[in-house]
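Next up: the structures, one after another.
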Structure 1
Amino acid sequence: MFPIHDDTERIHGRPYVNYSLIAINAVVFIVEVWRTGFFANQQATAIIFNTYGAIPKFVFEGDLPSILTSMFMHGGVAHLVGNMVFLYVFGDNMEDRFGHVKYFFIYIAWGTIATFANSIYAVNAGQEAVPAIGASGAISGVLGSYLIIFPKAKIFTIIIAFFITTVRIPALAFIPFWFILQIIFAAIGESGGVAYLAHIGGFIAGLLTGYLWKLNPQKMIGFPILKRTDMRSHKERPRLEDAAPLSAPEVIEGPGFYEVIAELRGLSDASDIRANYESETGNVRIVSTGPRKYDVLAKLPEAAANLTVEYIHYLNGIVRIRLAKR
């Protein structure tokens, strides 16, 4: 499985920090290739990895700079591309939620925790002199946090088996499946040069970060959560719904159902939306509980009666609410 992109909309502009992290990893890899002759020079390769990689026994002796440098090193093209694709797909949304500066430091913290997790294992497994390199520990933190904050997101994924196809897999299935694989490989000792304990440590750190954000997003988020009454005086750019009026909701009648379609831009996913059918007025009230606040009424035909909300779907700023006729 190879992720391509997700359906989670960003609401705070471009993820410059995430782009910068990807660029730094690419530049460092180019330097590695240049210095080692594309890793053909084994002596030069060993010198670079032992100098800038995180060697477990030295990590516990206080060699903290190597933790930082090791996060931006990779041992091959597949290693680099695989990590950067995951960082590109999932990291932008985490930067969008935490803010540029906080995201950078949280990313480094995830990588640091992952390195210590791997070092504990390596020292006990007699591999205390083997340098660890790669961004996968920090990226595992990105995945863990993404799972908590965007559990209903859909991941557009390429599947390569006896055929090649693309599918949309919920994050609630994609990421736990990936994590289970890390546990299995770590348990059976199928390392292949991959620090699976770093993945597990970073992932758990990301889960905890996501839970902290859920408990108190006002303190964790890097951008202010504003009330509607504060918006007029705030100097930052206005919200999308304040800058441009929303179109009226559209109501479609089908066999056994009504479907309400409304434009609610800037929300995370369907979990941010509540819809209530008001039988006495014939309206459907749509309210958001996410970072942007909406309170929208959709008028149903007069013949509509005895309806129940069947499901709410949200994608690219459009909410679709299915109401079943009883």
Structure 2
Amino acid sequence: MPEIEDSITTLVRLLETNMRLVKDDGSVGKVHVSKEWFDRELMKNYDAQVTVGLGGSLDRKIGFSASKRLRVDSPRVSVWVIEKPEAAESGRRIREKMRQEINRVIREKRTKPNTTKHTFWNLGQTSVTHKAYEAGAAIDLSPGDAEWSEVSGVGYNKIWISDDDRHSKSVDVNLQHALLLFRFKIGAKSNVLTQIALSFEGYGTAPGGNGFLMMVWNYVAQAWQHAQASDAVAEDRTVTITLTLNLSNYVDENGYVWLFARSYHPSNGVTPAVLYCDYVECVITVLGITYADVVSYRDEDRVDVKPVVWRTEFVLKTWLFENVTVT
């Protein structure tokens, strides 16, 4: 049975995955999300830091036997921004954007804070978390095979949103399929997972017919499993693999989950086999808090130090229902 993830860990992942700091010039800012505390040295390389800590916790029994419990936590989420004279955008302005983002994320995800959607938003070849690879082969290559090459930076830009702007892999070698491989860093321990859902949107074409096949890597068995095929059409289809059992088998020692897709049919050496990808995602659910919302927030700026520190502290409320065995 999965273990319960603490509310602070869940909130750190929720904010880290969903916040978007877009500067006035259109560039994407760098935000570091962590458990407490503020790190002034860290801020040299980041536009903002968000810290999450526990302000208090209440444990309430439900019923006379106390076998059902309600755990109510009061996390504190703080935004920290240092004024940088050389920056084109003021620290106060960035703090205002971060305040809006935290409000947005918590409000939108308030009933599902324990569910995290991993995508390739704003990621490229410098990413240390999610990665995308491509190859052509007659067999289904394992994640560690040397035949894989990383998708280009332009390719990454085409798979992070469903917008009909697709990345494609074409292979014209006889009997070879077009292959794509996706690595997701899920950011959660396997022993707290209750579900992993992997989705691929796209289509495949080949002289023998259209469609694609997708599978997930079983790290323990060292094999691709749970094959799902799309319709045999030359237009976008979304296929999903949902895992609920033995989830630790699908998370490797580095915390990666691997998704594989290939054209259903191979090339004949004249007409290529092509696999198109419009969007791909990995959604995880953990056993943990099932509600989170903003209670209040206030500014606590430090204008008496140099450089000025712009800070906003949020007070949240989260809850979790537990079944406790009576022995």
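Taking -14500 as the value of helix-only ellipticity at 222 nm (-39500 (n - 2.57) for each DSSP H run of 4 or more, over all residues; to 500) derived from one of the structures shown (1, 2), identify that structure. Computed on structure 1. When relative contact order in percent (Cα under 8 Å, 6 or more apart) is computed for each of 1, 2, the one that comes out at 17 is 1.
With mean count of other Cβ atoms within 10 Å over residues 173-180 coming out at 21.0, pick the structure among 1, 2 it was computed from.
Numbers: 1: 16.4; 2: 21.0.
Label of the originating structure: 2.
Given 5.2 as the derived value for distance in nm of label points 7 Å out along Cα→Cβ at positions 133 and 309, which of the supplied structures 1, 2 does it correspond to? Computed on structure 1.
Which one of 1, 2 has mean count of other Cβ atoms within 10 Å over residues 61-68, as calculated from the coordinates, equal to 13.5? List each step's numbers first, then the result.
On the way: 1: 13.5; 2: 10.8.
Attributed to the structure labelled 1.
Could you figure out which one of 1, 2 the value 3.6 for distance in nm of label points 7 Å out along Cα→Cβ at positions 13 and 301 was computed from? Considering all the candidates, the number was obtained from 2.
A value of 1.6 was derived for distance in nm of label points 7 Å out along Cα→Cβ at positions 77 and 317; which structure in 1, 2 was it taken from?
Values: 1: 3.8; 2: 1.6.
The read-out was computed on structure 2.
Sorting 1, 2 by Cα Rg over 2.2 N^0.38 Å from high to low puts 1 first, with the largest value.
For which of the structures 1, 2 does the calculation of distance in nm of label points 7 Å out along Cα→Cβ at positions 253 and 285 return 2.5?
Details: 1: 2.5; 2: 3.2.
Of the structures listed, the value fits 1.
Here, each number is a calculation from the coordinates, and none is a lab measurement. None of the values given here were measured: they were computed from a predicted structure. Cβ atoms are built from the backbone, for glycine too; each structure is taken alone.
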